[in-house]
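Just so it is clear, none of the values below were taken in a lab; they were calculated from the coordinates. Treat the numbers as computed from the prediction; the structure is a model and nothing was measured. Cβ atoms are built from the backbone, for glycine too; each structure is taken alone.
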Structure 1
Amino acid sequence: MAERALVLRTVGEMQALSDEWRCQGHRVGCVTTMGYLHEGHLSLVRRAGRDADRLVVTVFVNPTQFGPLEDFDRYPRDFEADRSRLEAIGVDAIFAPDVAEIYPEGFSTRVEVDGLTDRLCGASRPGHFGGVALVVTKLFNVVKPTFAVFGQKDAQQALVIRRLTKDLDFDVEILVSPSIRECDGLAKSSRNVYLTEVERRRSARLFHALQAGMSVFRRGEKRVDRVLEQVRADLSGSGEVEYAEAVDLETLRPVERIEEPTLLAVAVRFGGARLIDNLILRPPEAA
């Protein structure tokens, strides 16, 4: 029978526990989530568990990263199911505060990461990455992890957090773990539950389109316009394509030729669900 994880609801409780662990010399791992956990989340937790003496998972649906027309109120939540899954893995603590604990009355601070947040997802979700940067800053200060694990599916978010951590001198190592996929290639996401049966079938085209672009690249094509031509052709008729781009893996600036590691990324809307995915194109000479 899985051991019960400590469930902490306040900043003070979490900070005190982490201080105790770190004073004992423990390596504290952290995975930040918004709950409604699927195998993608759990793979990050398992990855963190391999290197951690003590493991914390945060479960907090962060309102500051949702736009006014986005799905904060209907974002799926099931804390007891999340708790059961995390306890089965062996998580030591779950930090699950309410909104008022993280953003108390009078809260007025913002955190912005310039340069990386106005492209790709940031172009259509103004303020989103500011909300991500703010909550991660808060959670790092509360959990005080030695390291934190994020997913490659959210490549732009991971890059923003790396920059945030470096710029603000957080003593936290950032690890990025591969995307976890369904059997047809669709990246696992909490938003997949919004898909209708028809949309779910079409959604597999995201990964297939990325693979098609990868195939063009592997045949020796370095011109981005030719790679994206194939990606967009494969996405045609799947859903509303928000973007299909190839950008520098570090700066997210568009590139014309694939001479360095390049992020091939797509975002497509299927009804009420906005799905993202990506692959990394690595020229042999830059591997």
Structure 2
Amino acid sequence: MREIDVSIIEQAVRDLCISANKHLPKELEERIGYCAGCECADLPASIMKSLQDNIDAAKELDIPICQDTGMAVVFVEIGQDIHFTGGGFEAAVNRGVSRGYTEGYLRCSVVKDPLRRVNTGDNTPAVIHTRIVDGEKIKITVAPKGFGSENMSCLKMFTPSATRGDIINFVVDAARIAGSNPCPPMVLGIGIGGTFEQCALLAKIALCRSVSKKNDDEYYASMEAEILEKVNALGIGPQGFGGKTTALAVAIEARPTHIAGLPVAVNVGCHVTRHEEKII
């Protein structure tokens, strides 16, 4: 049995909140650079260059890549052979988020109640997803989620008679409706299967996959490629001004579902789809 003081969790979450908001995943930054070279028209090429300049400026000035530093979504895989000491685990995560956003001078965007809209002042509470796994290590992933893109996400409860093409059309239509709102080029996370709530979670998990990695199942990998091609054919382009790059990547996560159901969720990410992880 391995003992871990929750202060270690707090510090890790604090650091990840700051770092994830200031640095894009390397593979995503590289994808933006690659797509910038694919734009032929002056305007979309110029916009992609501006996105790259913004990423570079964030590094140079040590500031967030985007002014919307998001709501903190925290995924944690906890080894079953771990015993936490020094207090509650979720309280430690929220203390880490609070410190990360206040000490890191990140914008605090969370309101205490969805209707009365009073800001909590420190970006807590976080959205925390925990999973018990084998072993005695902890993997923490912090994924700050801005709401320009989150607001364009959607979910549909298909019937089992829905075809592969129906699902593809649903995702492409979601991107079309989103238009310029999620600050394209987008990253699309898609959850297929499970239940109402699980397919939404799968879509969020999909956004945390490296854009350089395709689905391990070739059936879904080919589906990802087809959706990416069709979304980019919409011509929405960088920031909605037209061009070849409407989406940077598409990731699908699928799970078993009920014989009577086929839920599908699309979680839209902007070009600054941020996430960073640490293993303790």
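Where is mean count of other Cβ atoms within 10 Å over residues 39-46 largest, in which of 1, 2?
Ranking 1, 2 on mean count of other Cβ atoms within 10 Å over residues 39-46, first place is 1.
Between structures 1, 2, where is mean count of other Cβ atoms within 10 Å over residues 207-214 highest?
Biggest value here belongs to 1.
Given a value of 16.2 for mean count of other Cβ atoms within 10 Å over residues 79-86, calculated from one of 1, 2, which structure does it belong to?
The read-out was computed on structure 1.
Which structure, out of 1, 2, was distance in nm of label points 7 Å out along Cα→Cβ at positions 47 and 223 calculated from, if the result is 3.5?
The structure behind it is 1.
Could you figure out which one of 1, 2 the value 17 for relative contact order in percent (Cα under 8 Å, 6 or more apart) was computed from?
Computing relative contact order in percent (Cα under 8 Å, 6 or more apart) on every structure in 1, 2 gives 17 only for 1.
For mean count of other Cβ atoms within 10 Å over residues 151-158, which of the structures 1, 2 scores highest?
Ranking 1, 2 on mean count of other Cβ atoms within 10 Å over residues 151-158, first place is 1.
Can you say which of 1, 2 returns 6.0 when distance in nm of label points 7 Å out along Cα→Cβ at positions 23 and 215 is computed?
Working through the options, I get structure 1.
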